[in-house]
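Following are the structures in question.
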Structure P
Amino acid sequence: MLPGNAAPPTHPGTKLNFPASVGGAQMERSYTQPVGRDVHYVYMYLADKVQITFFLFDGGRRVPPGSDNPTVTTQFSSEVEATAKVAKADGYTNFEKPSVPSTCTYGSISFRCVTYSALAGTSRLFSKLMITGFRNHFLKVRADWSQGTGQTAADADRALKSLIPALIH
């Protein structure tokens with residue numbers, strides 16, 4: 001499904017602001033994407049060759065705050081499963097992820113998170129997928145980087161440590 005219109009600079013439900021430049025990252029684009037009866041608001045930033053994408057949606061229900069409630073853990077499992085299917089369908093091979101997710105904290109926000117990787121040709125691509133309940137919505141963040149550009153998990157973590165607290169204050 002193709003992305004819709006540009007997302008508003010301030011998300012209507014959470015009142016989070018997504019400026020053109022924040023925390024050392026530049027916005028590449030934003031868009032809204034209908035998913036069933038829901039609308040996902042998507043904001044994509046680039047920070048030192050690490051792509052960081054924010055997704056805000058509610059799935060048609062009120063989402064409890066935090067990363068350890070059943071609503072968030074169920075959504076997280078669905079997101080990881082969907083990612084594996086899409087990676088395979090898109091021709092990626094050797095999809096790898098830890099068997100158990102962890103908790104990642106950036107600023108005052110804790111996320112349920114997992115880092116996975118897959119081969120694209122001869123280069124390994126990495127993604128850190130994180131989700132939490134935030135102001136009655138899911139806040140999903142995905143950081144993507146490539147072994148081929150010389151980026152590492154430490155680079156992605158540095159970008160996330162700068163960007164997330166700058167956005168969520």
Structure Q
Amino acid sequence: MSTVRPDAFVKASAAAIDAAGIARRLMDGPAVVLERIARGGGATNWYWVQSIDALDLLYGRLHPGSVVSFYFDDRIQHKIFDDGVVGAVLDLVVQHGDAVVGRPSDDGLGIAVDFVAGPTELSEFSATVPAGEQVFFGAFPGRDNDGVDAFTVTLPDADGVVREQPH
């Protein structure tokens with residue numbers, strides 16, 4: 001269920017993301033977006049932003065005080081689910097202890113993610129993926145901000161002030 005965000009917050013979030021240069025970077029290709037929700041006890045939202053036009057939809061979904069990371073490289077890959085992806089995910093589990101896997105949501109913007117720590121959980125995820133569907137997968141990414149492959153922005157609170165918060 002989506003919540004309507006106040007216009008002032010949406011505008012302030014758009015300004016913060018714009019100032020980081022993300023719109024320009026989207027001209028070169030899509031981004032996987034990870035929103036770490038402020039005071040959310042580790043809660044996250046994931047998005048697939050394919051163009052500048054999708055940013056307007058994204059702004060209305062973000063939460064005040066969130067830390068939002070845009071990843072333009074392949075740290076979170078986007079491929080058709082097949083045996084090669086299964087092998088790559090299991091390799092990530094061996095290397096990192098778990099892996100992020102996700103499916104595009106019906107709206108085309110959200111990504112419904114899950115975390116797998118072994119073959120059984122991956123098998124459960126696999127059972128939900130129709131043949132030929134695209135999936136997202138990778139190791140859980142950091143808050144990188146190199147200005148090329150990754151951008152991380154801290155959004156203002158509802159009152160317009162940017163504060164450090166637990167995420």
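We did not get these values from a lab; they are worked out from the coordinates using the rules stated. Note that the coordinates shown come from a computational prediction; the quantities given were computed from them, not determined experimentally. Cβ atoms are built from the backbone, for glycine too; each structure is taken alone.
Have a look at P, Q and say which one yields 3.0 for distance in nm of label points 7 Å out along Cα→Cβ at positions 73 and 145, as calculated. Don't skip to the end; give the middle numbers.
Values: P: 3.0; Q: 1.8.
Answer for the origin of the read-out: P.
Using Cα Rg over 2.2 N^0.38 Å as the calculated read-out, with 0.98 as its value, let me know the right label among P, Q. Walk me through the numbers on the way to the answer.
Details: P: 0.98; Q: 1.04.
This figure was derived from P.
Suppose distance in nm of label points 7 Å out along Cα→Cβ at positions 41 and 105 works out to 2.0; of P, Q, which structure was it derived from?
Values: P: 2.7; Q: 2.0.
Derived from the structure labelled Q.
For the read-out mean count of other Cβ atoms within 10 Å over residues 89-96, a value of 15.1 was computed from one structure; give its label from P, Q. Write out the running numbers ahead of the final one.
Numbers: P: 11.1; Q: 15.1.
Going label by label, the one that fits is Q.
Here mean count of other Cβ atoms within 10 Å over residues 9-16 was calculated and came to 18.0; which of the structures P, Q was it taken from? Mind showing how you got there, number by number?
On the way: P: 14.4; Q: 18.0.
Clearly, the read-out refers to Q.
Computing relative contact order in percent (Cα under 8 Å, 6 or more apart) gives 24 for which of P, Q?
Numbers: P: 24; Q: 32.
The correct label is P.
The value 1.8 for distance in nm of label points 7 Å out along Cα→Cβ at positions 25 and 49 was derived from one model only; which of P, Q is it?
Computing distance in nm of label points 7 Å out along Cα→Cβ at positions 25 and 49 on every structure in P, Q gives 1.8 only for P.
Where is mean count of other Cβ atoms within 10 Å over residues 33-40 largest, in which of P, Q? Write out the running numbers ahead of the final one.
Numbers: P: 13.0; Q: 19.9.
Once mean count of other Cβ atoms within 10 Å over residues 33-40 is tallied for P, Q, the winner is Q.
When you work out distance in nm of label points 7 Å out along Cα→Cβ at positions 81 and 97 for each of the structures P, Q, which one comes out largest? Spell out each step's value before the answer.
Working: P: 1.1; Q: 2.6.
Biggest value here belongs to Q.
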